[in-house]
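Every number here is computed from the coordinates shown, using simple stated rules; none is lab data. Predicted model, so just to flag it, every value in this text is computed and none were measured. Cβ atoms are built from the backbone, for glycine too; each structure is taken alone.
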Structure I
Amino acid sequence: MKAILIDQPCKSEELKISEIPVPEVRPGWVLVKIQAIGLNHSEALLRMFEIENDYIRKPIVPGIECAGVVADATEESRFSEGDWVIAMMGGMGRSFNGSYAEYALLPEQNVFWVNTTDRTEPWDWISLAAVPETYFTAYGSLTECLLLNDNDTLLVRGATSTVGQAAIQLGKAMGANVIAACRKEKDFGRLKAIGADVCVLDDGHLAESLPSEMRPNKVLELVGPATLQDSLRCVKKPGYVCNTGILGNVFTVEHFDPIKYIPNGVFLTGFFSNFPTQEIIDSMFKLINRKHIKPLYAKVFRLDEIVEAHTLLEKGGAGGKIILKT
């Protein structure tokens, strides 16, 4: 089968197609015929430097998510040949071969059946591949961490990111009033088109610039520690702030003093997307199907266009999710 393999740091232009054997199914694992693959910034980081770490199996097929069809499963499996599935996380593309290939042998707990019939518009593979990591991260943040409901005002900080756009769609579908915060006014139109009620410019000081009547009671923080304290201060009380992203390239809060850092009456939480379950995936797809949400993506490349795809992934500017089709 065709696959992308890496064993050391490399530039995007050094990526190439290799031929490797199709894996054989074994108990507890399922063989998936991959139809399309969502790309993630973490895969660019893996290629650029993370591959050097001892915890990365080498050589490795990158890729932390995919959409495809069950090609082979053991008799004890909960899956059957031909099932439409998505897969994500749990060591994909790091502890074992991931999704940048025509087939992937994946642990059953990483693979999730998808209800493709409970939807007016039929699913296509490109749209389905845009869902797994992006929409699960947004959905988990809103439901498990922010406990979002239909009388909330949700501020999405980092709204133009792939997770930010998904959170706007999902938050609006859940009945919340959605405020989208981003750095460029030119993005307001497309954010409103996908569900934002109001857009605001993010100058890093929303606690000072947001009028009192616009203050949210729930904030999805995707910029991360760079603006986290400002988010904690801009939310009205009682309020919830979920830190999910690190788009600001600041990864920790130095000299963190929770007593002084977190205002009284504000609750800080964070979402870690490494442990999806079939139950939450079913709940997410039920919302997507019922509310006719169209998964968003920006660019589609073939597997043999991996150089172009990863160059765009590394530089940014795609404006949304990049998809590889096999």
Structure II
Amino acid sequence: MTLGLFGVLVMTQLFSLAEQNRRSTSSGNDAMNEGVLSLYALQRELRTAGYGLADVNLLGCNVLLRAGVTLVAMAPVTINHASIPAGDANTDTLLVFFSQATGSTQGDRITAAAVADQYTVQTSASFMVNDWVLAAPQVRNCAGTSAPLTPALILTQIAAITSPIVSVTAGTGDTFPAIVSPLFPTLFNFGAQPVNAVVYAVRGGNLTQCDYMVNDCGLASNASVASVWVPIGSNIVSLRAQYGRDTAAAGAMDGLVDVFDQVPPATACDWVRMSALRLVLVARSTQPAAAATALAPVWDGTASAPIDLSTHAAWQNHRYKVFQTVVALRNLAWMGQVPGC
């Protein structure tokens, strides 16, 4: 009986060790899957960043998305937007904006003063009922000056079209009392589907997503609400990003990235020089193991400092996988060279 009990004890210990190894391996595979899928989702959004926003007069403008919710300083992609509550410590947030426009991204001229939510446009056939539109004044360089950020432009929906007049939802049209050639106001068509203003942040050890068209992502009290910041990738402990900029002299832009940093674009020229975005995601194993990681992970954007995971309790008792990439911001490149840049 003693020998039998000893044999059972040995087999139990072997089974426990085998199960521990199996869980550790499975945990690493889970981290791999979560990281790959999360990176793919971010890459897909970033490739479309700025679509329908190919006009420097819109970059940096405040946009009223709906009553009570304003998107401050609209741009194709913004790292650590001032209006967005920060995510977990030592992580970045990303705000990505793009539209579903099917027509010209340069907009259509408004040829007469707007009256009672009606715009007289040059080519009314390029619009359809229920399209989302944005009317911009004749001169509005929001990126580069501090004054014209207010009042906000109004995102509104087309209610009816009677050529050459495009009528928008009652009470949402902007009025331009004087039309002075050749600087006409412009009506931008963002397409039939609502525009996409999506924010990504690491919250509670998960990659989360907030849809600005549905929720107020800038509201601090929403930061901990799971139905607002929806988890799309579990056990993602770090998201870091950098702008890739062309620093060539004025008039000599070549579209190549010379510098990666987090310096926010301040002018229309700065945005046109934005060629790419570099980002990294760090996924963590779900199964802890004693002294599993001796050194914090690093990525191409860390220079000499590794990714800081010190705010996570016993962070060294987990394994980590680093997923990094550089995404070309092609919709900004297609804007071409702006005079003076």
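Which of the displayed structures (I, II) returns the greatest value of FRET efficiency 1/(1 + (r/R0)^6) of positions 161 and 281 (r between Cβ atoms, R0 = 30 Å, to 0.05) on calculation?
I
Of the structures I, II, report the one carrying the highest value of Rg/Rh (Cα atoms, Kirkwood Rh). Could you put the intermediate results ahead of the total?
Working: I: 0.98; II: 1.12.
Once Rg/Rh (Cα atoms, Kirkwood Rh) is tallied for I, II, the winner is II.
Check the numbers for distance in nm of label points 7 Å out along Cα→Cβ at positions 49 and 225 across I, II and tell me which is largest.
On the way: I: 1.5; II: 2.6.
Largest value of distance in nm of label points 7 Å out along Cα→Cβ at positions 49 and 225: II.
Hey, log10 I(q)/I(0) by the Debye sum over Cα atoms at q = 0.12, 0.18 Å⁻¹, for residues 41-192 alone derived from one of I, II reads -0.65, -1.15; which structure?
Numbers: I: -0.65, -1.15; II: -0.51, -1.09.
Structure I accounts for this read-out.
Quick check: 12.4, 35 is what I get for Rg and Dmax of the Cα atoms in Å, for residues 121-200 alone, calculated from one of I, II. Which structure matches? Walk me through the numbers before you get to the answer.
Numbers: I: 12.4, 35; II: 13.7, 42.
This figure was derived from I.
Out of I, II, which one gives 8.1 for distance in nm of label points 7 Å out along Cα→Cβ at positions 1 and 265 as computed from the coordinates?
Values: I: 5.5; II: 8.1.
Computing distance in nm of label points 7 Å out along Cα→Cβ at positions 1 and 265 on every structure in I, II gives 8.1 only for II.
For mean count of other Cβ atoms within 10 Å over residues 129-136, which structure out of I, II has the highest calculated value? Could you put the intermediate results ahead of the total?
Values: I: 26.8; II: 20.0.
Largest one: structure I.
As an exercise: distance in nm of label points 7 Å out along Cα→Cβ at positions 33 and 241, calculated from one structure in I, II, equals 4.9. Which structure is it? Please list the in-between numbers first.
On the way: I: 4.9; II: 2.7.
It must be structure I, since only it matches.
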